[in-house]
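**Student:** Have a look at these structures, which come just after this line.
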Structure 1
């Protein structure tokens, strides 16, 4: 009761003070960023020690994807990517700093980017959900094929024999008790021309992939995290096709396990969809990007939801995870030069600015 009353008082405090104090009362205070390159590991370790720890962050999601020297599937590894030794350096500093380290590999969606296929579809083009969609010489959005990023076919008989060993390997080397599978912005799923999943219910296909990955992780006592946009109705909410689904995957929310953690991203407004996920029985974190006003509102909302919800709901509002969509090296360069930069002085929206205001130093 004392903690709840204290939280209520802090919501009335000045924004920067409130951000620092309220954040510390949230179970999850995190950063999601691409894994550093081997040459960036040492400065990234210093960033963890000198910035994440003093700012009371306790969760770090590293987007690894195929930037690791995989041994289980060496054909998908990157010889110049992170080595096991690099990863152990990150594991050690996070353990010392009491930071939960969660690796990510994009599964299902985001298997290409505009004109370039990702490593999985380069090596295994037969996994492509839409092989008939040709990449244009000059990419533009929108385009007739609605090509943004490709998906693998969740019903291909060999795809999980390939991707799940990668999941196991990356979780083992990171000594992780949780794994982030991505699964955002899945525009291609259950396509009519696919010989395996054409005509099948898209929500059931999406939920089936979530369940398969979840059950695989659960067998080794690991937790699944995913982005939440495909579980929201883009038409009913007005959120549209990016922050939500307009290709009928939204009802998958009722078909996935209740212990999946949802990363609910909204970048320009603090849409209160975290409440929807919590009411569905799912744990949720809110995820801002470059807009400090949005991030601070999401932080305050999370504190308010925890304070004003019944006990069954309260514990589902986990906290806030700052997202960064540049590479780690670029973010560090931006971050360390930010306070002196013209962008910061002019109030320009950047991930570094949002991070600094969301998690200020005490």
Structure 2
């Protein structure tokens, strides 16, 4: 049971988000909190540089008021990643997103695209660090462009982060790794609240998993070199993801890889539940929803012993942590050939429940009450 609070003069609550084309990844923490507050009678507005019509409709059905700035992005036809970067540049260079935003509501900032006064700012990763790590696996023309701009991007990120910090009463990060990204700039983080998953949606769907394949994700953060090396060892892999432009063509044609593209949530739950394990090699990941979703569905995860996933994937209990690409490949092959104890699947479900959205919302409300923000 969630504790309800008297929000005093703050019946209007504004939650600020990045570009919203759907409710994936970085939007979930804001959405789950907004939904809970709206359910208890508060007027909750979600502000974003751009909200898709479908997302606006869904928000209204949740009792949330969408406020889209309807920015006419140059990169609109290039996908969410490029829209995100363009919106970030608008703010970093010219403060175009924050201009004219009033301060008459309690504001919780979940975005890297706004430097505005807020009661709390939720950090989900530094853009400059993400670009640095991701650029290593991108096509050559992206690498060349990034190398020429990297110092400028890093400095812009640092300046904007410090400015937003000065305008925020409280700083909350989504992981210990995220804390480390900002501490190098002298920015002190007050609390850590791990992002949420919905364990009512992500739960085992198979009594007897088929375990005939390994599941993985294709995205801009994926270590594709590791996946190819594992597929080359005759391991059957199913992959999902919607960021087609980042996927090397040689993987799309690999005989041991079936790329499914974007899948529905129900299909994804079945994919997780029936996989032998979920393979999650990455180049940059402040938190990482995919390993946690897999665990919630009862399937252990093989990933790198670094960044966010190393904070909740427990080596030998809910998955396996590799210290290098070669270590990952060796472990992947061993698990494919020899399997693992059945008790690991139960361990996964038990640990994943600790990150359920009910726990997440409760932590936010308790924190804000403790700091007299309501």
Structure 3
């Protein structure tokens, strides 16, 4: 079989990535916020924290004292980029990531949303493959707008075109729409295309759920900010998946050469628009209308759970703190929303079942919008 040059480049790079060892670190198994993970971590403090401290089995006085100090200044907010960087330097990157997962799980609104999602997931996992899935009656009042991420026309193998979640929702019975953005264009240019798509659905008679991923996160946030409350009256929710809301240090350091090696020339304006300096300034301007439910959905990996796609980025970004291989974890979260994290997953969410989880998440969002208290009740027929 003849191998084309782009295919050869991709496979050569893939082979190089696979040569990077995934075996280093300490073996560990533990649970955070109801999610169990079996993997390897980068330090004894991370191992002890996951296996013993969080399980209430404190047996190492020295480590207990160090970890207790971390929790002494806990407030109602999630740790920010600076706090996670400090914890990474003082303890370890994996400790900081696991600590973030624990803090997310302990916020009451996140805990309730996780409970509702787990109910929907258990139901969808059984019902969807058997062809007996029934959407909530209110689902007929909703439609979904997908906004793809960076280079979605050229990096389909990463899921950038969101084809799998779109197909899953359509199979389940949802009406889905897709925004044809410029796949390497600037955030600001694509935000205008998202604005047009949102306006086009204003008279459709259904409530809109917007789904973004990675770079399209700031594009949607900017669009909602520019439209304001009046022009987003029909927007019910925004699912911000692995959102690069405050940019990516990868864009600061080395994005263009390695990406262009695989896909060819990319627009430098698009790369510059997701640098951290530019993105953090833009992030400060975001004002999402209060009636829009924001759901932050992303992975929290540790060093032993990183996929081959995210591995090189993960270790190059460790100096900044916990990350998913592309984005710093704290920078994916839009404040004031509910947060649902997948422990062990990275930016590409490869170790999840995206079709099942997409449908379960859509069901959860609709049930939550209709009545947050009822969303945690068992699904009839589940």
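**Student:** Supply the structure label, taken from 1, 2, 3, corresponding to FRET efficiency 1/(1 + (r/R0)^6) of positions 193 and 273 (r between Cβ atoms, R0 = 25 Å, to 0.05) with the calculated value 0.35.
**Tutor:** On the way: 1: 0.15; 2: 0.35; 3: 0.95.
So the calculation was done on 2.
**Student:** With distance in nm of label points 7 Å out along Cα→Cβ at positions 97 and 305 computed per structure, which member of 1, 2, 3 shows the largest figure? Mind showing how you got there, number by number?
**Tutor:** On the way: 1: 2.6; 2: 3.7; 3: 0.8.
The structure with the largest value is 2.
Just so you know, all these numbers are worked out from the coordinates, no wet-lab data involved. Owing to the predicted nature of the structure, the values given are computational and were not obtained by experimental measurement. Cβ atoms are built from the backbone, for glycine too; each structure is taken alone.
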